[in-house]
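Next up, some structures in structure tokens.
Values in this text are rule-based calculations from the coordinates and carry no lab data. Keep in mind it's a predicted model, so treat the numbers as computed, not measured. Cβ atoms are built from the backbone, for glycine too; each structure is taken alone.
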Structure 1
Amino acid sequence: MSAIITDQFRILNAETFIKSFTGVGGTANNYYTFLGHPDPTRTLVENYGDSNWAGSPPDPRDSFEQENLYYDSMMFLKKIGTSDVSRVVRRINWTVGTTYDVYKGDVDINKASLVTNAKSLYDSNYYVINSEYKVYVCVSNGANPERPEGEKSLFEPNFVATSVSQAGAIDDGYRWKYLYTLTPSEIIKFTTDDFMPVPSNWGAGETAAVKDAAVDGKIEHVIIKARGSGYQKTGGSSTATIDGVPILGNGTGGTVTIQISGGEVSSVVIQNGGSGYTRGLIRFDSETVADVAGGGAGAEFEVIIPPKGGHGADVYRELGAYRVMMYSKYDNEDDYVTGNTFSRVGVVKNPLQYDGSGLFTDQTATALGALKLKSSVGSGTTAGTVYTVNSQISQTVAVGQTAIGYVASWNPNTGVLRYYQPVGFVTSTYEGTAGNRLYDFAGTEDAAIQGAASGTPLVPDIDMDNVSALTVSGSVVQLGQTFNDGHATPEIKKYSGEIIYIDNRAPITRSASQKEEVKVVVEF
């Protein structure tokens, strides 16, 4: 017994995922992209890095153990708003001289598309986006018995009429159905070389006219499969136009005009598309068409059935919108780190506040601990001490207890050091001793933060109590975290929520002058 999950189930899953951002059953979810995993070529810490990561990032792995490891090197997060998520489809650019597939609802594993040999409609190239970001479905590509795969498209479609139309003043055989035009926001957020968005609320606003014009089961195209021979119009002419040829099947009202030349069928044009067709056929003989004289035979036609509801009724079904893109833009928010690398992009659902008291809902977050440091000498400054990014630091927090971590960022002007602590430290060797317990750094000025590359090791500033901003050189600097006794916890609870997406990539260095746009595509 065999079974399949249909593409429509995939489209439904994409729709459900989109709705989960605003709430399904009254419950909204909070999704965040995150950047993390600095210095990925480090191999001294167990289960952390790979010496070949820069040239060949490892494939992510999916297990509960790996999920915990992904949290260990998470640095900062950005909330995905309801306007930052969209269903997307493959981007197929219109290019002059290209032959495109025609929309055909019978493409499957046993009946591949003629142009791209695709085994499903949604894998074939039957729609395009033009140079002005208008999207069209190819209703006809000029296919005929001599060129069953179709003609080359010579004229770019560029109209917004709701009826099926040709592109240029000269007929290249193509007929296009206009669907929609991308908005500037959609172009910026959701358009890439490979993907393009579909409107979020089909049938509303500017897409209303297209949806309202759709007619369920209306025939828009008929292909000549064989021209036949010996045809004459009643009265004796073998070159003639015959109107009102009925489209048979389970719909009503459909008729075509057939042109014969030298006894052969030379063209067929939709006269009335009718409605209600899920199957159609044309019989071109004297028994069916009064204007056809007896004697002709051999003409064959393929009636193309439109999508359910008609072209333009449901853009998600018509174009196969079973992918979702999530968008985030990282700039210079207080929670973000600069001067370090990241080599992992992920998405986490419903992380908790650090104390676990409820869902985290802020727009940005840091997953790093932080220390506000000062000189151990009363008149000293932090400017002369350097803690190198990704270098190891330590602090004796109690007798026989040493906190260890890595520097995520160091700002000598504010004296704020952010750090991360991979759980692999517990099985790594530190100062000649293996099998450590992982301790957090403490807000105490009795224990300096060791590991400075130059200058005197600094101590936590215990006067920093419930402080989240500093005045530096006359300007207020937001720190992104609240410090107590010179120590700040992450803003989200480690290991909370569900990581639903991971992408390992070659390391990218963040600088204060650059912005990263993250576009995550999930296929259902």
Structure 2
Amino acid sequence: MDDALLARWQAVARLPGDLEKVTRRDERLPFLYEALRRLLGMSRARLFPIKRPMAELSAPGRNKLPVLEYICLQRQPVMVSNAEDEGLALPRELSDWKFPTLLFIPLISREVALGVLALASEEVKELGGADAELIEAVVPIVARTLEIETMVGENERQARYNKLLEGVEALMRDRGWAEILGSVVHEVHQSLQVERTLIFARRGQESLEVRAGIGCPYASAGNLGDDACGLLAKKVFSHRKTEVQNFNGILDLGLTRPFCIERQVVAVPIASPERVHGVIECFNRLDGKDFEGHQIELLERVAGRMALAIENAELLDQIRQSGINAVIGLATALDAKDAYTASHSHNVGEYSFRIAAALGLPYDQCERIKLAGILHDLGKIGIPDDVLNKPDKLTDAEFELIKSHPVKTGKIMAHFHDLQDVRLSAATHHERWDGFGYPDRLKGESIPIGGRIICLADAFDTLTSDRKYRARVTMEFALQEMSRNRGRQFDPACVDALFRALVDLGSVDLNGNALPSHEELERLRTEPPPPLKPPPKPKPAEAEATRPA
């Protein structure tokens, strides 16, 4: 045996010990590649994991295997000269390997194809007997190293995935339907490292449409049901089966928008045993590789937990809505006790919604403020009817009793833990912009926006409806009164929003009063209102421009 060959065999003998000295996992495989490259006199080395049972590779009907899986079935090294000339379909990761000689070594352990070690030489080489013996000796070392790395990697990945699942469950716990979709789409997008993530969902009788997404310029419009991604979602939704589509499969679905040329997409149904709620789709791994089985399995597990969370959220919504309906019923019953206020609470809720929308607040927040408007007088349920319906001037004691109703409203609603924002809006609707309201003399923006809106809506509906103690005022006077108290009782921005909301209301208000034209509303909004004639009798500083509604 010559000295060069002896040195190579000594390097093989040292290799297991040398590998043990490499403590960092991310350096172990590169170290092995370099050792093998030098040992076999090659220019480049790379390992391609397969991790599939040999029985699966040789199963009937599998006559068109990828080249590396086919090499595993040969169970011996394969040397290829001029791969391009032979038309060998190499993996795209080897597309830049323009070498005259390629060597592929299958790594098989316990009848599992662990992978293929690919090596390249800048020289034309042949596999000699000494090389074959060296390869035979080194393969068990490489296979064992790959087994250990695979096992450790699997354990780390499983721990990472379990942490992700726990995080997803924590994010979804006690959340609403939209919050669940929004939280999951971010977690999945970050964990799988993909270009785009979409969630298509259907609620009630609504159509299946995109409800959450990252990385897609069209997702926010919510109009993708007839695009390739939407058609794939409908297919998966209908069949309740995971689909993995490559470029051609996506192209067959039909592309209607630019930037939708996808390399690969995996679509998973969000389903429980009883129902399908939607589909989650992930497009194109950032590293350019195809989705692996463990990633698809993770996505399926996340989707399963999503389905359960959505059903729990729906059940909680039903329970909460039952409680809300009961409270709304109380508010309606309170209005019904007096023919003059039969629709006041619902009017205040509707005006509040329209003012909030005119301010540009999100739809969900507008709905919550509307609910607070409906419930704003709930605390009056504890005030005697003879005080509530008194047609004459209230005594100081009666006025103080009436003024206690916002606090009572807050106490009643304190038991509804999911309605604390609604409670704050309802309980602060008699605070004033200038700080002279009640019960807490809050001022300006320290008053919740819902309270500021309901304050205005309450006053406007009170002035434009008949009460036992006075008839309704003219629409012009009511609007002048709103402008007159801009910056005093009312938030100026809310007053402007009321005028904009009335334009959209139509020709009459909620009490059947004729509304001015758009031009007249704009004049009343911008012109300083005339002084009151005769001036009203002075009231205590904390009293409002109108009697408490």
Structure 3
Amino acid sequence: MSPDISPWLIIVIVVIFVESLLILAFLVSQTRKRRIEVEYKRQVELARTDHQRLEEAWRQSEEENRAMLEDLTRNVYQLRDSEERFRNMADTAPIMIWVAGPDSRCTYVNKQWLAFTGRPVEQELGEGWLQSVHFEDYDACIDNFTSHFDARQAFEMEYRLRRSDGEYRWIYDSGIPWFSSDGVFLGYIGSAMDITERKEAEVALRTAHEELHQLKNQLEAENIYLQQELQRDEKFGEIVGDSDAIKYVLFKLTQVAPTDSTVLITGETGTGKELVARAIHGSSSRKDRPLIKVNLAALSPTLIESELFGHEKGAFTGAIGRKQGRFELADGGTIFLDEIGELPVELQVKLLRVIQESEFERLGGTKTLKVDVRIIAATNRNLKLEVEQGTFREDLWYRLNVYPITVPPLRQRREDIPLLVEHFAAIYAKKAGKIISSVSPRAMQSLKDHSWPGNIRELANVIERAVIHTQGSVLHVVDQFEPQDDESAPTQTLEELERDYILRTLESTGWRVEGKHGAAKVLGLNPSTLRTRMLKLGIQRSRVSYG
């Protein structure tokens, strides 16, 4: 150290230097402090501004939330009010109303639906309502609903729904798709109503139209048939005679006429079997309906089935349209099957079915027709013999032979010849414009002496020719009758006729009195009554004869 510098000066300089450093540090510190304070104040101000901004944003958000909550609450109340109004409206509506969700399951049914089905609402929701649909309509109902639901289309359908009392009623159901305001599919809403009365009215109307059409066709066919009948030359207008033989026929006729029993009229050709059939029909409860006559002997075997049972269009060559058969024409009335022995064996089964079940099908058709017809059959054949020979079905013979009536030949009722002559003379004289007041004794005697193999039909032809040739008021016969062996039995009393008839019936039934095929059933008598008559008439098996 230089000896010229004082230590104290050095100390002073150091002290000054240190103080300068301290002052400088203080000044730097103060400057930094002020900067920090300024920055702090700035940050505080920024924070305050941000806080205010956040508070304002929160306040706005709170107000918005409050407004949204108020709107939501208001909407909920409005929705609840709307739903309540809908339910009240639906429950007071006079029809059944339902709602389905977007999954097609039922979510609501109104009170009318529940009252109809009688089931609690829990059982109807979802797919529970389908349990009341009739099983025959179930599949169609599901298919209709599903197809329209998938396509979001309105639909209508009819099905049967079980009511609370167990009865199935016809329902008309319709539904429309339901969308929200922004197009979201919400499901279906629909209504249903009971249309059973309407359906029944439709069925009744359709049935009435069918019946009217059927009656129209039947009346047209009956009109054609009756016109044909009126155009025929009816030689017999009524049963004429006063003999015991004809009285017995009339007695049996009055017994069977009021019933619906099948009658088999037997007798020789020309004895007037059709007259007996007409008399039975005219005295029956069916007299206001037609008597339809079918002469089986006049039809070829190929036409008999079509004539009796009708045919459909195209059933055979020449069948250009549907035709009603005679059984349809006779529905409610009587059919007279003349010459029943001419019926082919293959058609005997069909006739048997008509007698047993009152039903048949038209030729070429598949629809079974039901008829209410009384059958009267006639024949000049011995059907019992044909049954034994296998040319006539035994079961059909039993069905036809419920109540047999035998018309006697004219040679067994000669005392009726004068009445018959007067009857036919009056008819043909009127047609010819002549007046016949009497018959010459010689002519009457020749008529009585003739054996009349052609029976009443032959007599009618003889009288017609006589009227044509007669010039005055006295009838003369122009026919020269050839002598013929009279193989007829002598004139019988009513009791003798009854005895012979009972004998023939007992013989045909194998002397069986009771039972389904017994003589009492055939004669229409009580078995005890038949035995009493047999005892009175002296009928015993050892004395069987054929008259």
- When you work out mean projected area of the Cα convex hull in nm² for each of the structures 1, 2, 3, which one comes out largest? 3
- Message: Tell me which structure, out of 1, 2, 3, gives 6.6 once distance in nm of label points 7 Å out along Cα→Cβ at positions 144 and 272 is calculated.
- Response: 3
